[in-house]
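Below you'll find a set of structures to go through.
Just so it is clear, none of the values below were taken in a lab; they were calculated from the coordinates. Only a predicted model underlies this, so the values are computations on that prediction, with no experimental measurement involved. Cβ atoms are built from the backbone, for glycine too; each structure is taken alone.
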Structure P
Amino acid sequence: MTTTIRAVEPKWKGAYGEGRAKDYDQFIRLGAMNYDGVLDAVLRMVMTPPERILELGAGTGLLSERLLERFPRASLTAVDGSGEMLERARGRLARFAGRVRVLQRSFEDFTASRFEDEGFDLIVSSFSLHHMRHDLLRGTYAQMRKSLAPRGQVLIADYVLTPHAEVQQRYEDIWVDTRVENVRAALGKVLDRAQVKRDHERTKAAEGDNPARLDDQLAWLRAAGFEAVDCHWKHFCYAVFGGLKPAPRPEAAKPRIPCY
């Protein structure tokens, strides 16, 4: 029996409109666990200073800005499916004129090979790919490899799963506790933990969160042809991981035919 997967509109498209774009920077910093630590880990794991960077799910440009500051010779292509988020990114990245190209594209376009550019030295993505269907995510990893120059690098920061249900639940509880602590520290506001937990689950459902297991994603990267695949950093259910595109293998020398 053949199973047909219907093409449905991803939920994130309805979640990342003007309202979310307007408050996203505060939302991610107060709601995430160690958000700056995630970005620091991405920057520290760049193996070779890149000249061409592709960011999938650039959002409001928080990671884009740090990459352009860290690598002053680099140009960056920022891709996101939300026009409202990209408007914020354009404003944040205006001071890097001539080094930034902003494209409104969905990950599905990238996976389906409708992305014309190749030869990137670095492809990054933060807190975006967990919205994808897993079959499309595997295709995205394959397309990343195709879009990289030899010895190019992919670095992904995302919300991931563990195979252990009780451990995953503990991670989720810590996520809720972190939100409560962050809001108290930043705004002096005491939130009801039970309500924060309900809001947390409601937000994940509204955005169509579909995180994959970390060990599965490392396997998918290897299957896509990456080498040196590893998890570089982990903080409960957040991880930074990736791999390198192999260098072309030298052609074997053709045997010389002796002349008589």
Structure Q
Amino acid sequence: MAHKYVLIDREDGIAILTINRAEKYNALNREVIVDITAALDEVGKDDDVHAIIITGAGDKAFVSGADIEMMRGLESSPDGVATSQQSQGLTLKIEKLPKPVIAALNGYTLGGGLELAMACDIRIAADTAKLGQPEINLALIPGAGGTQRLPRLVGKGMAKLLVFTGDMIDAEEALRIGLVEKVVPLGQLMDEAQSLAKKLAAKPPLALAVAKEVINVGMEVDLERALSLESLEFGVICMTEDCKEATSAFLEKRKPVFKGR
């Protein structure tokens, strides 16, 4: 399926989704959000895809934020709620995909772009990337999950500092505060992201999906309930064909062949 604003490349069990609106610094509007959502649905259903990378076209921006023309066109409070909920729907889809999603941040990662990146499982930033939640400078607040995911990643105080000031930070500062997991030179960004994606794509897909779910859900409940969830899911996953194959392959000193069941 062709997408107007997203390019999809598939190779070696991974799918690379490139948000393709470079002339607008890959800014998000309703059409772009719908297109990204449809692209995620497509690769999410592809049994040959085991890991996903999201990046932006060009070397200037991952996603520079929401399209200001869209924001200026909001005519009512319900219109604003609907716009926020559409963006939140995209980030929730990324978070709930049973496949690992890597954000390759190749430049400006601001506003809705940072919110999209925070919904991904792992963030790798180019050393040229700039990150921030600048909505306050437009008399707005983050509306695609930024007020909730940012403190979960960097802590309440640091999240308030970034949201209240609207300041941008560089990739090294983002790494220091835990907003990204790795920083590499721009020219090595996609090689690094693809190397990690291929490594994850070779892992047992059911175990990856369950690990992602248990970590995400467990962060939202108390420790006792999280440990109970972990035990229940461990009990299910240890009975899969993949688990039996992995243990047999280990004992037989051979490479396992996973079937996702």
Structure R
Amino acid sequence: MGKLYLVPDRTDMERVCSLAEDYGCAFEYNDFYAAGVMDDLGRQEEIIAFYGRYRGSFMQDTMHGAFLDVTIHSSDPLIREASMLRVRQSMEIAARMKLRGVVFHTGRLANFRVTSYLDNWREQNALFFKELAGQYPNQQIYMENMFDEAPDIMAGLAEQMRDVDNFGICLDYAHAMLSGRSGQEWIETLAPYIRHIHINDNDLVNDLHLPVGDGRLDFQEFDRLIRRYRIDVPVLVEVSGYEAQKKSLEYMTQHGIYPMDAKENNSAFTV
């Protein structure tokens, strides 16, 4: 069964660490993707030292890498080089911390499906991330859907990267449900490639990061599909703050939402 992850809160570490211990959670750090941090080695070391006071080891933890304005596939060489630099800076931080993995976003224009653009996105990302994965063999690299309108383009990249052991898809289920496509389509299409999952709730219109169970997402369907396709990967409960995290974990426990123990009415499934 997949491991749970929480986003640590540096203003409330004692309670978050206690909650993480109760549920066996690791951490996914959201402190390192801003340019001001990536360009300030002293600030990075300060943050790492802070978390080190609470963590014996970071080896089970992950982090969110650079994603704002990151466009690996840009035809503008200056934008492309800046994007690659930010991704490499993220990987350097992860390597120093000996983190398990790093999450990046697709960075492409949603709903822009000109064939030449999509082919270029896939080819440029495949070239770059294959090289990057070889340079950082001890870190997993996860590509997360942001406001992508469908799963097929990500699946094409993942299939091209299938021989790269430390590359896979991070399915953000809340983002996927903003696309208007079904959970069935997203999970069925990406199932062979999913290595990490993010969940939170929303109103099916806006990316709200509500506690699980507080919005309109059908988490019974999410649970059914994840178990049907036998996806056994870590899950980040991507909500901020102790109260929202506790509420989400309690809801997931009560309703048997993956990776919690399945309730009896969810336990039988077929492919």
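Summary of values
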{"quantity": "For FRET efficiency 1/(1 + (r/R0)^6) of positions 120 and 224 (r between Cβ atoms, R0 = 25 Å, to 0.05) computed as 0.10, the structure of P, Q, R it came from", "calculated": "R"}
{"quantity": "Winner on Rg/Rh (Cα atoms, Kirkwood Rh) once structures P, Q, R are ranked, highest first", "calculated": "P"}
